[in-house]
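Asks: Please go over the structures that come below.
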Structure 1
Amino acid sequence: MSITILGIETSCDETSAAVVVDGLEIKSNIIASQVELHQKFGGVVPEVASRKHLELVNHVIIEAMEKAGVTNNDLDAVSVTYGPGLVGALLVGLSAGKAMAYGIDKPLIGVNHIEGHIYANFLDKRQLEFPVLCLVVSGGHSDLVLIEHHGSYKLLGRTRDDAAGEAFDKVARAMGLGYPGGPLIDRLAKEGDAGTVQIPRAYLEEGSLDFSFSGTKTAVLNYLNRTRQKGEEVNKADLAASFQQAVVDVLVDKAVTAACKYNARTIMLAGGVAANGLLRQQLQQKGNEKDIQVTYPPQVLCTDNAAMIACAAYYKYLRGDFAPLTLNANPGLKLGVKKY
């Protein structure tokens, strides 16, 4: 018997609802982005995001249901992101999800946002041999996660300061490129020479699988200041390429090292930065050299979306892992920690 789950995602600045069958078949995946709204501020303004979610969430849910051609009676569960993320934004989606689950008398499934990003890969390729290593790279996270089986996560490494996506955004802002920074730097870097500007790689102490991109970002800011003080023109394409290469080198090296150390024959990419062309290309290349399969979701599933939330919820549904209607938002929720 098929299991149909409605997913709701409002952790940051995308209001999304999706209907997914059996954790694989996407019947609908509606995403209302707020990027244009926040561009004038150079980043996401939490209060503005929350208010926009309030305007959009019911309309997005209705549209997702209509596009999927399902009614309330067809749903087996309602799933929703409850952390990590912006607390105001999370509360909007969570309130909508709880109200709907209560109203139609169906189970509520609370999903960790990072777990959702991981499961975006299972929407594309369900048959992956465990253990699997996942490199989660987004605006708030740079994590190396070992997945031993569905629902079992071991955090091998994490960012100690700026996450990769955060560094991309801050560097893009300093260069006057705009927001969001990741796609803009990725596009501009294709026109530049990555060997032109010397940007340090932070590998930390020997054997560490943690990340640190604060120094990488600061090196770019210092380069911009020095160049401008000398009255010289900054070649933005070269700088973008050099910075991007420095970030990608560390991400790829540590992901492949971790996969070899923990005998994972597959590396998954997840999160917004997983859409980066150079990261995909070089991880694939290094993975091939070590006979490691590399997989990543289609670009639309890399950024925040509700289909990935519904997919993660499917495996929780199979385990009977339901949440009470007292479930609250947890902006600092850790992966693998269930706080109902």
Structure 2
Amino acid sequence: MKKMLQAVLVVLILAVAVAPVLAKTSWNANSVWPPKNLHSVGLTDFAEKVKKATNGELEMVVHTGGALGFKGPDLLKAVRDGLVPVSDMLISGVAGDEKIFQIVTLPFLVRNFDELRLLIDISAPYFDKSAQKWGQKILYIAPWPGAGLWTKKKVSTLAELKGLKTRTYDKNGALVMEAVGATPFALPFSEVYTSLQTGLIDSVMTSTPTAVDGKFWEVLKYFEPLNITIATNMVTVNLKAFQKLPKAQQEILVKVGKEMEAAMWANVKTWDKEQEGISNKNGIETVKPSDKLIGELEKITENIRAEWLKSAPADGKKIYDEFLKKAKR
């Protein structure tokens, strides 16, 4: 009887010891984008698919609109330090901390979504290596619609870009506007609408979803879809948190991430057109750029790309050269 009791006690002790390993894992997942933004919707969908595939054993609670208080440029550090285990982030937004990410910010390097897909496919193993250095793993990368110009006056030639007062969102965007004789302004998005009303600026460099969020049709008249850059978003997980998961859950997280990436790329063109259509319906006129204008802009921004290459990491130069070769430039 005594031996039986001892055996039962051993089983109970082992059960208690193993219980934390088998316990449900719940993570906060951060998005700085509004709830209806495609990237927030995508992250929520990703979390739901993972929860279902793991029978509820891995749950990600998605917080949108920057509700957790993390700012875009700080997200690599936040995930590395475990302040939030999962977050989406604009790759260009964290490129100040990791120079190889800056390749996606080079103006007029990619001309369309197909070329962006090629660039990301080439970059992926190098980006993975950089993410690992920052103590995290990339789960998926998804595109934004391209950045164009939203203006008060109609712009269809290089000469008409001169003199614009344009809100830009990064260093290279500012350099582009300087190159065409315009004046760039670095303003928080919260100040853009008022600055357009008061005349401090007369144009904005951004994508269609941002224009819809900002109701640009109330203060602007034209959209020039120049694809100055086509931004990309990535969702990463803290590497230590990932490695603590059971192997099966790790595999599910990776598998669902690949599925999510494919879905996001498949939907981006439709999303772009829907957002442009909303702007058009509310009074914005789309001014399709001529091949001549795009060629001139590619030429005038050559120096921006060349200057980046001078100080780019070796892997960045490899990506750049391989992209130009495969894109047949």
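Asks: Once distance in nm of label points 7 Å out along Cα→Cβ at positions 30 and 142 is calculated for all of 1, 2, which comes out largest? Spell out each step's value before the answer.
Replies: On the way: 1: 3.7; 2: 1.8.
Structure 1 comes out on top.
Asks: As an exercise: distance in nm of label points 7 Å out along Cα→Cβ at positions 190 and 246, calculated from one structure in 1, 2, equals 4.4. Which structure is it?
Replies: On the way: 1: 2.4; 2: 4.4.
Checking each candidate, the match is 2.
Asks: Looking at structures 1, 2, which one was distance in nm of label points 7 Å out along Cα→Cβ at positions 62 and 302 calculated from, given that it came out as 3.4? Don't skip to the answer; put the middle values down first.
Replies: Numbers: 1: 3.4; 2: 4.4.
Attributed to the structure labelled 1.
Asks: For mean count of other Cβ atoms within 10 Å over residues 158-165, which structure out of 1, 2 has the highest calculated value?
Replies: Numbers: 1: 20.9; 2: 16.0.
With respect to mean count of other Cβ atoms within 10 Å over residues 158-165, the highest-scoring structure among 1, 2 is 1.
Asks: Quick check on the output: 0.80 is FRET efficiency 1/(1 + (r/R0)^6) of positions 238 and 294 (r between Cβ atoms, R0 = 35 Å, to 0.05), derived from one of 1, 2. Which one produced it?
Replies: Details: 1: 0.80; 2: 0.30.
It traces back to 1.
Asks: Which structure, out of 1, 2, was distance in nm of label points 7 Å out along Cα→Cβ at positions 38 and 286 calculated from, if the result is 1.3? Kindly include the intermediate steps, with their values, before the conclusion.
Replies: Values: 1: 2.8; 2: 1.3.
It was calculated from structure 2.
Asks: Suppose log10 I(q)/I(0) by the Debye sum over Cα atoms at q = 0.08 Å⁻¹ works out to -0.37; of 1, 2, which structure was it derived from? Show your work: numbers first, answer last.
Replies: Numbers: 1: -0.37; 2: -0.42.
Comparing all candidates, it corresponds to 1.
Asks: Given that helix-only ellipticity at 222 nm (-39500 (n - 2.57) for each DSSP H run of 4 or more, over all residues; to 500), derived from a single structure, equals -13500, which label among 1, 2 identifies that structure? Please report the intermediate quantities before stating the final value.
Replies: On the way: 1: -13500; 2: -15500.
Only structure 1 yields this read-out.
Asks: Work out which structure the value 0.25 belongs to, where FRET efficiency 1/(1 + (r/R0)^6) of positions 46 and 278 (r between Cβ atoms, R0 = 25 Å, to 0.05) was derived from one of 1, 2. Write out the running numbers ahead of the final one.
Replies: Working: 1: 0.25; 2: 0.50.
Of the structures listed, the value fits 1.
Just so you know, all these numbers are worked out from the coordinates, no wet-lab data involved. The structure presented is a predicted model; accordingly, all values stated were derived computationally and were not measured. Cβ atoms are built from the backbone, for glycine too; each structure is taken alone.
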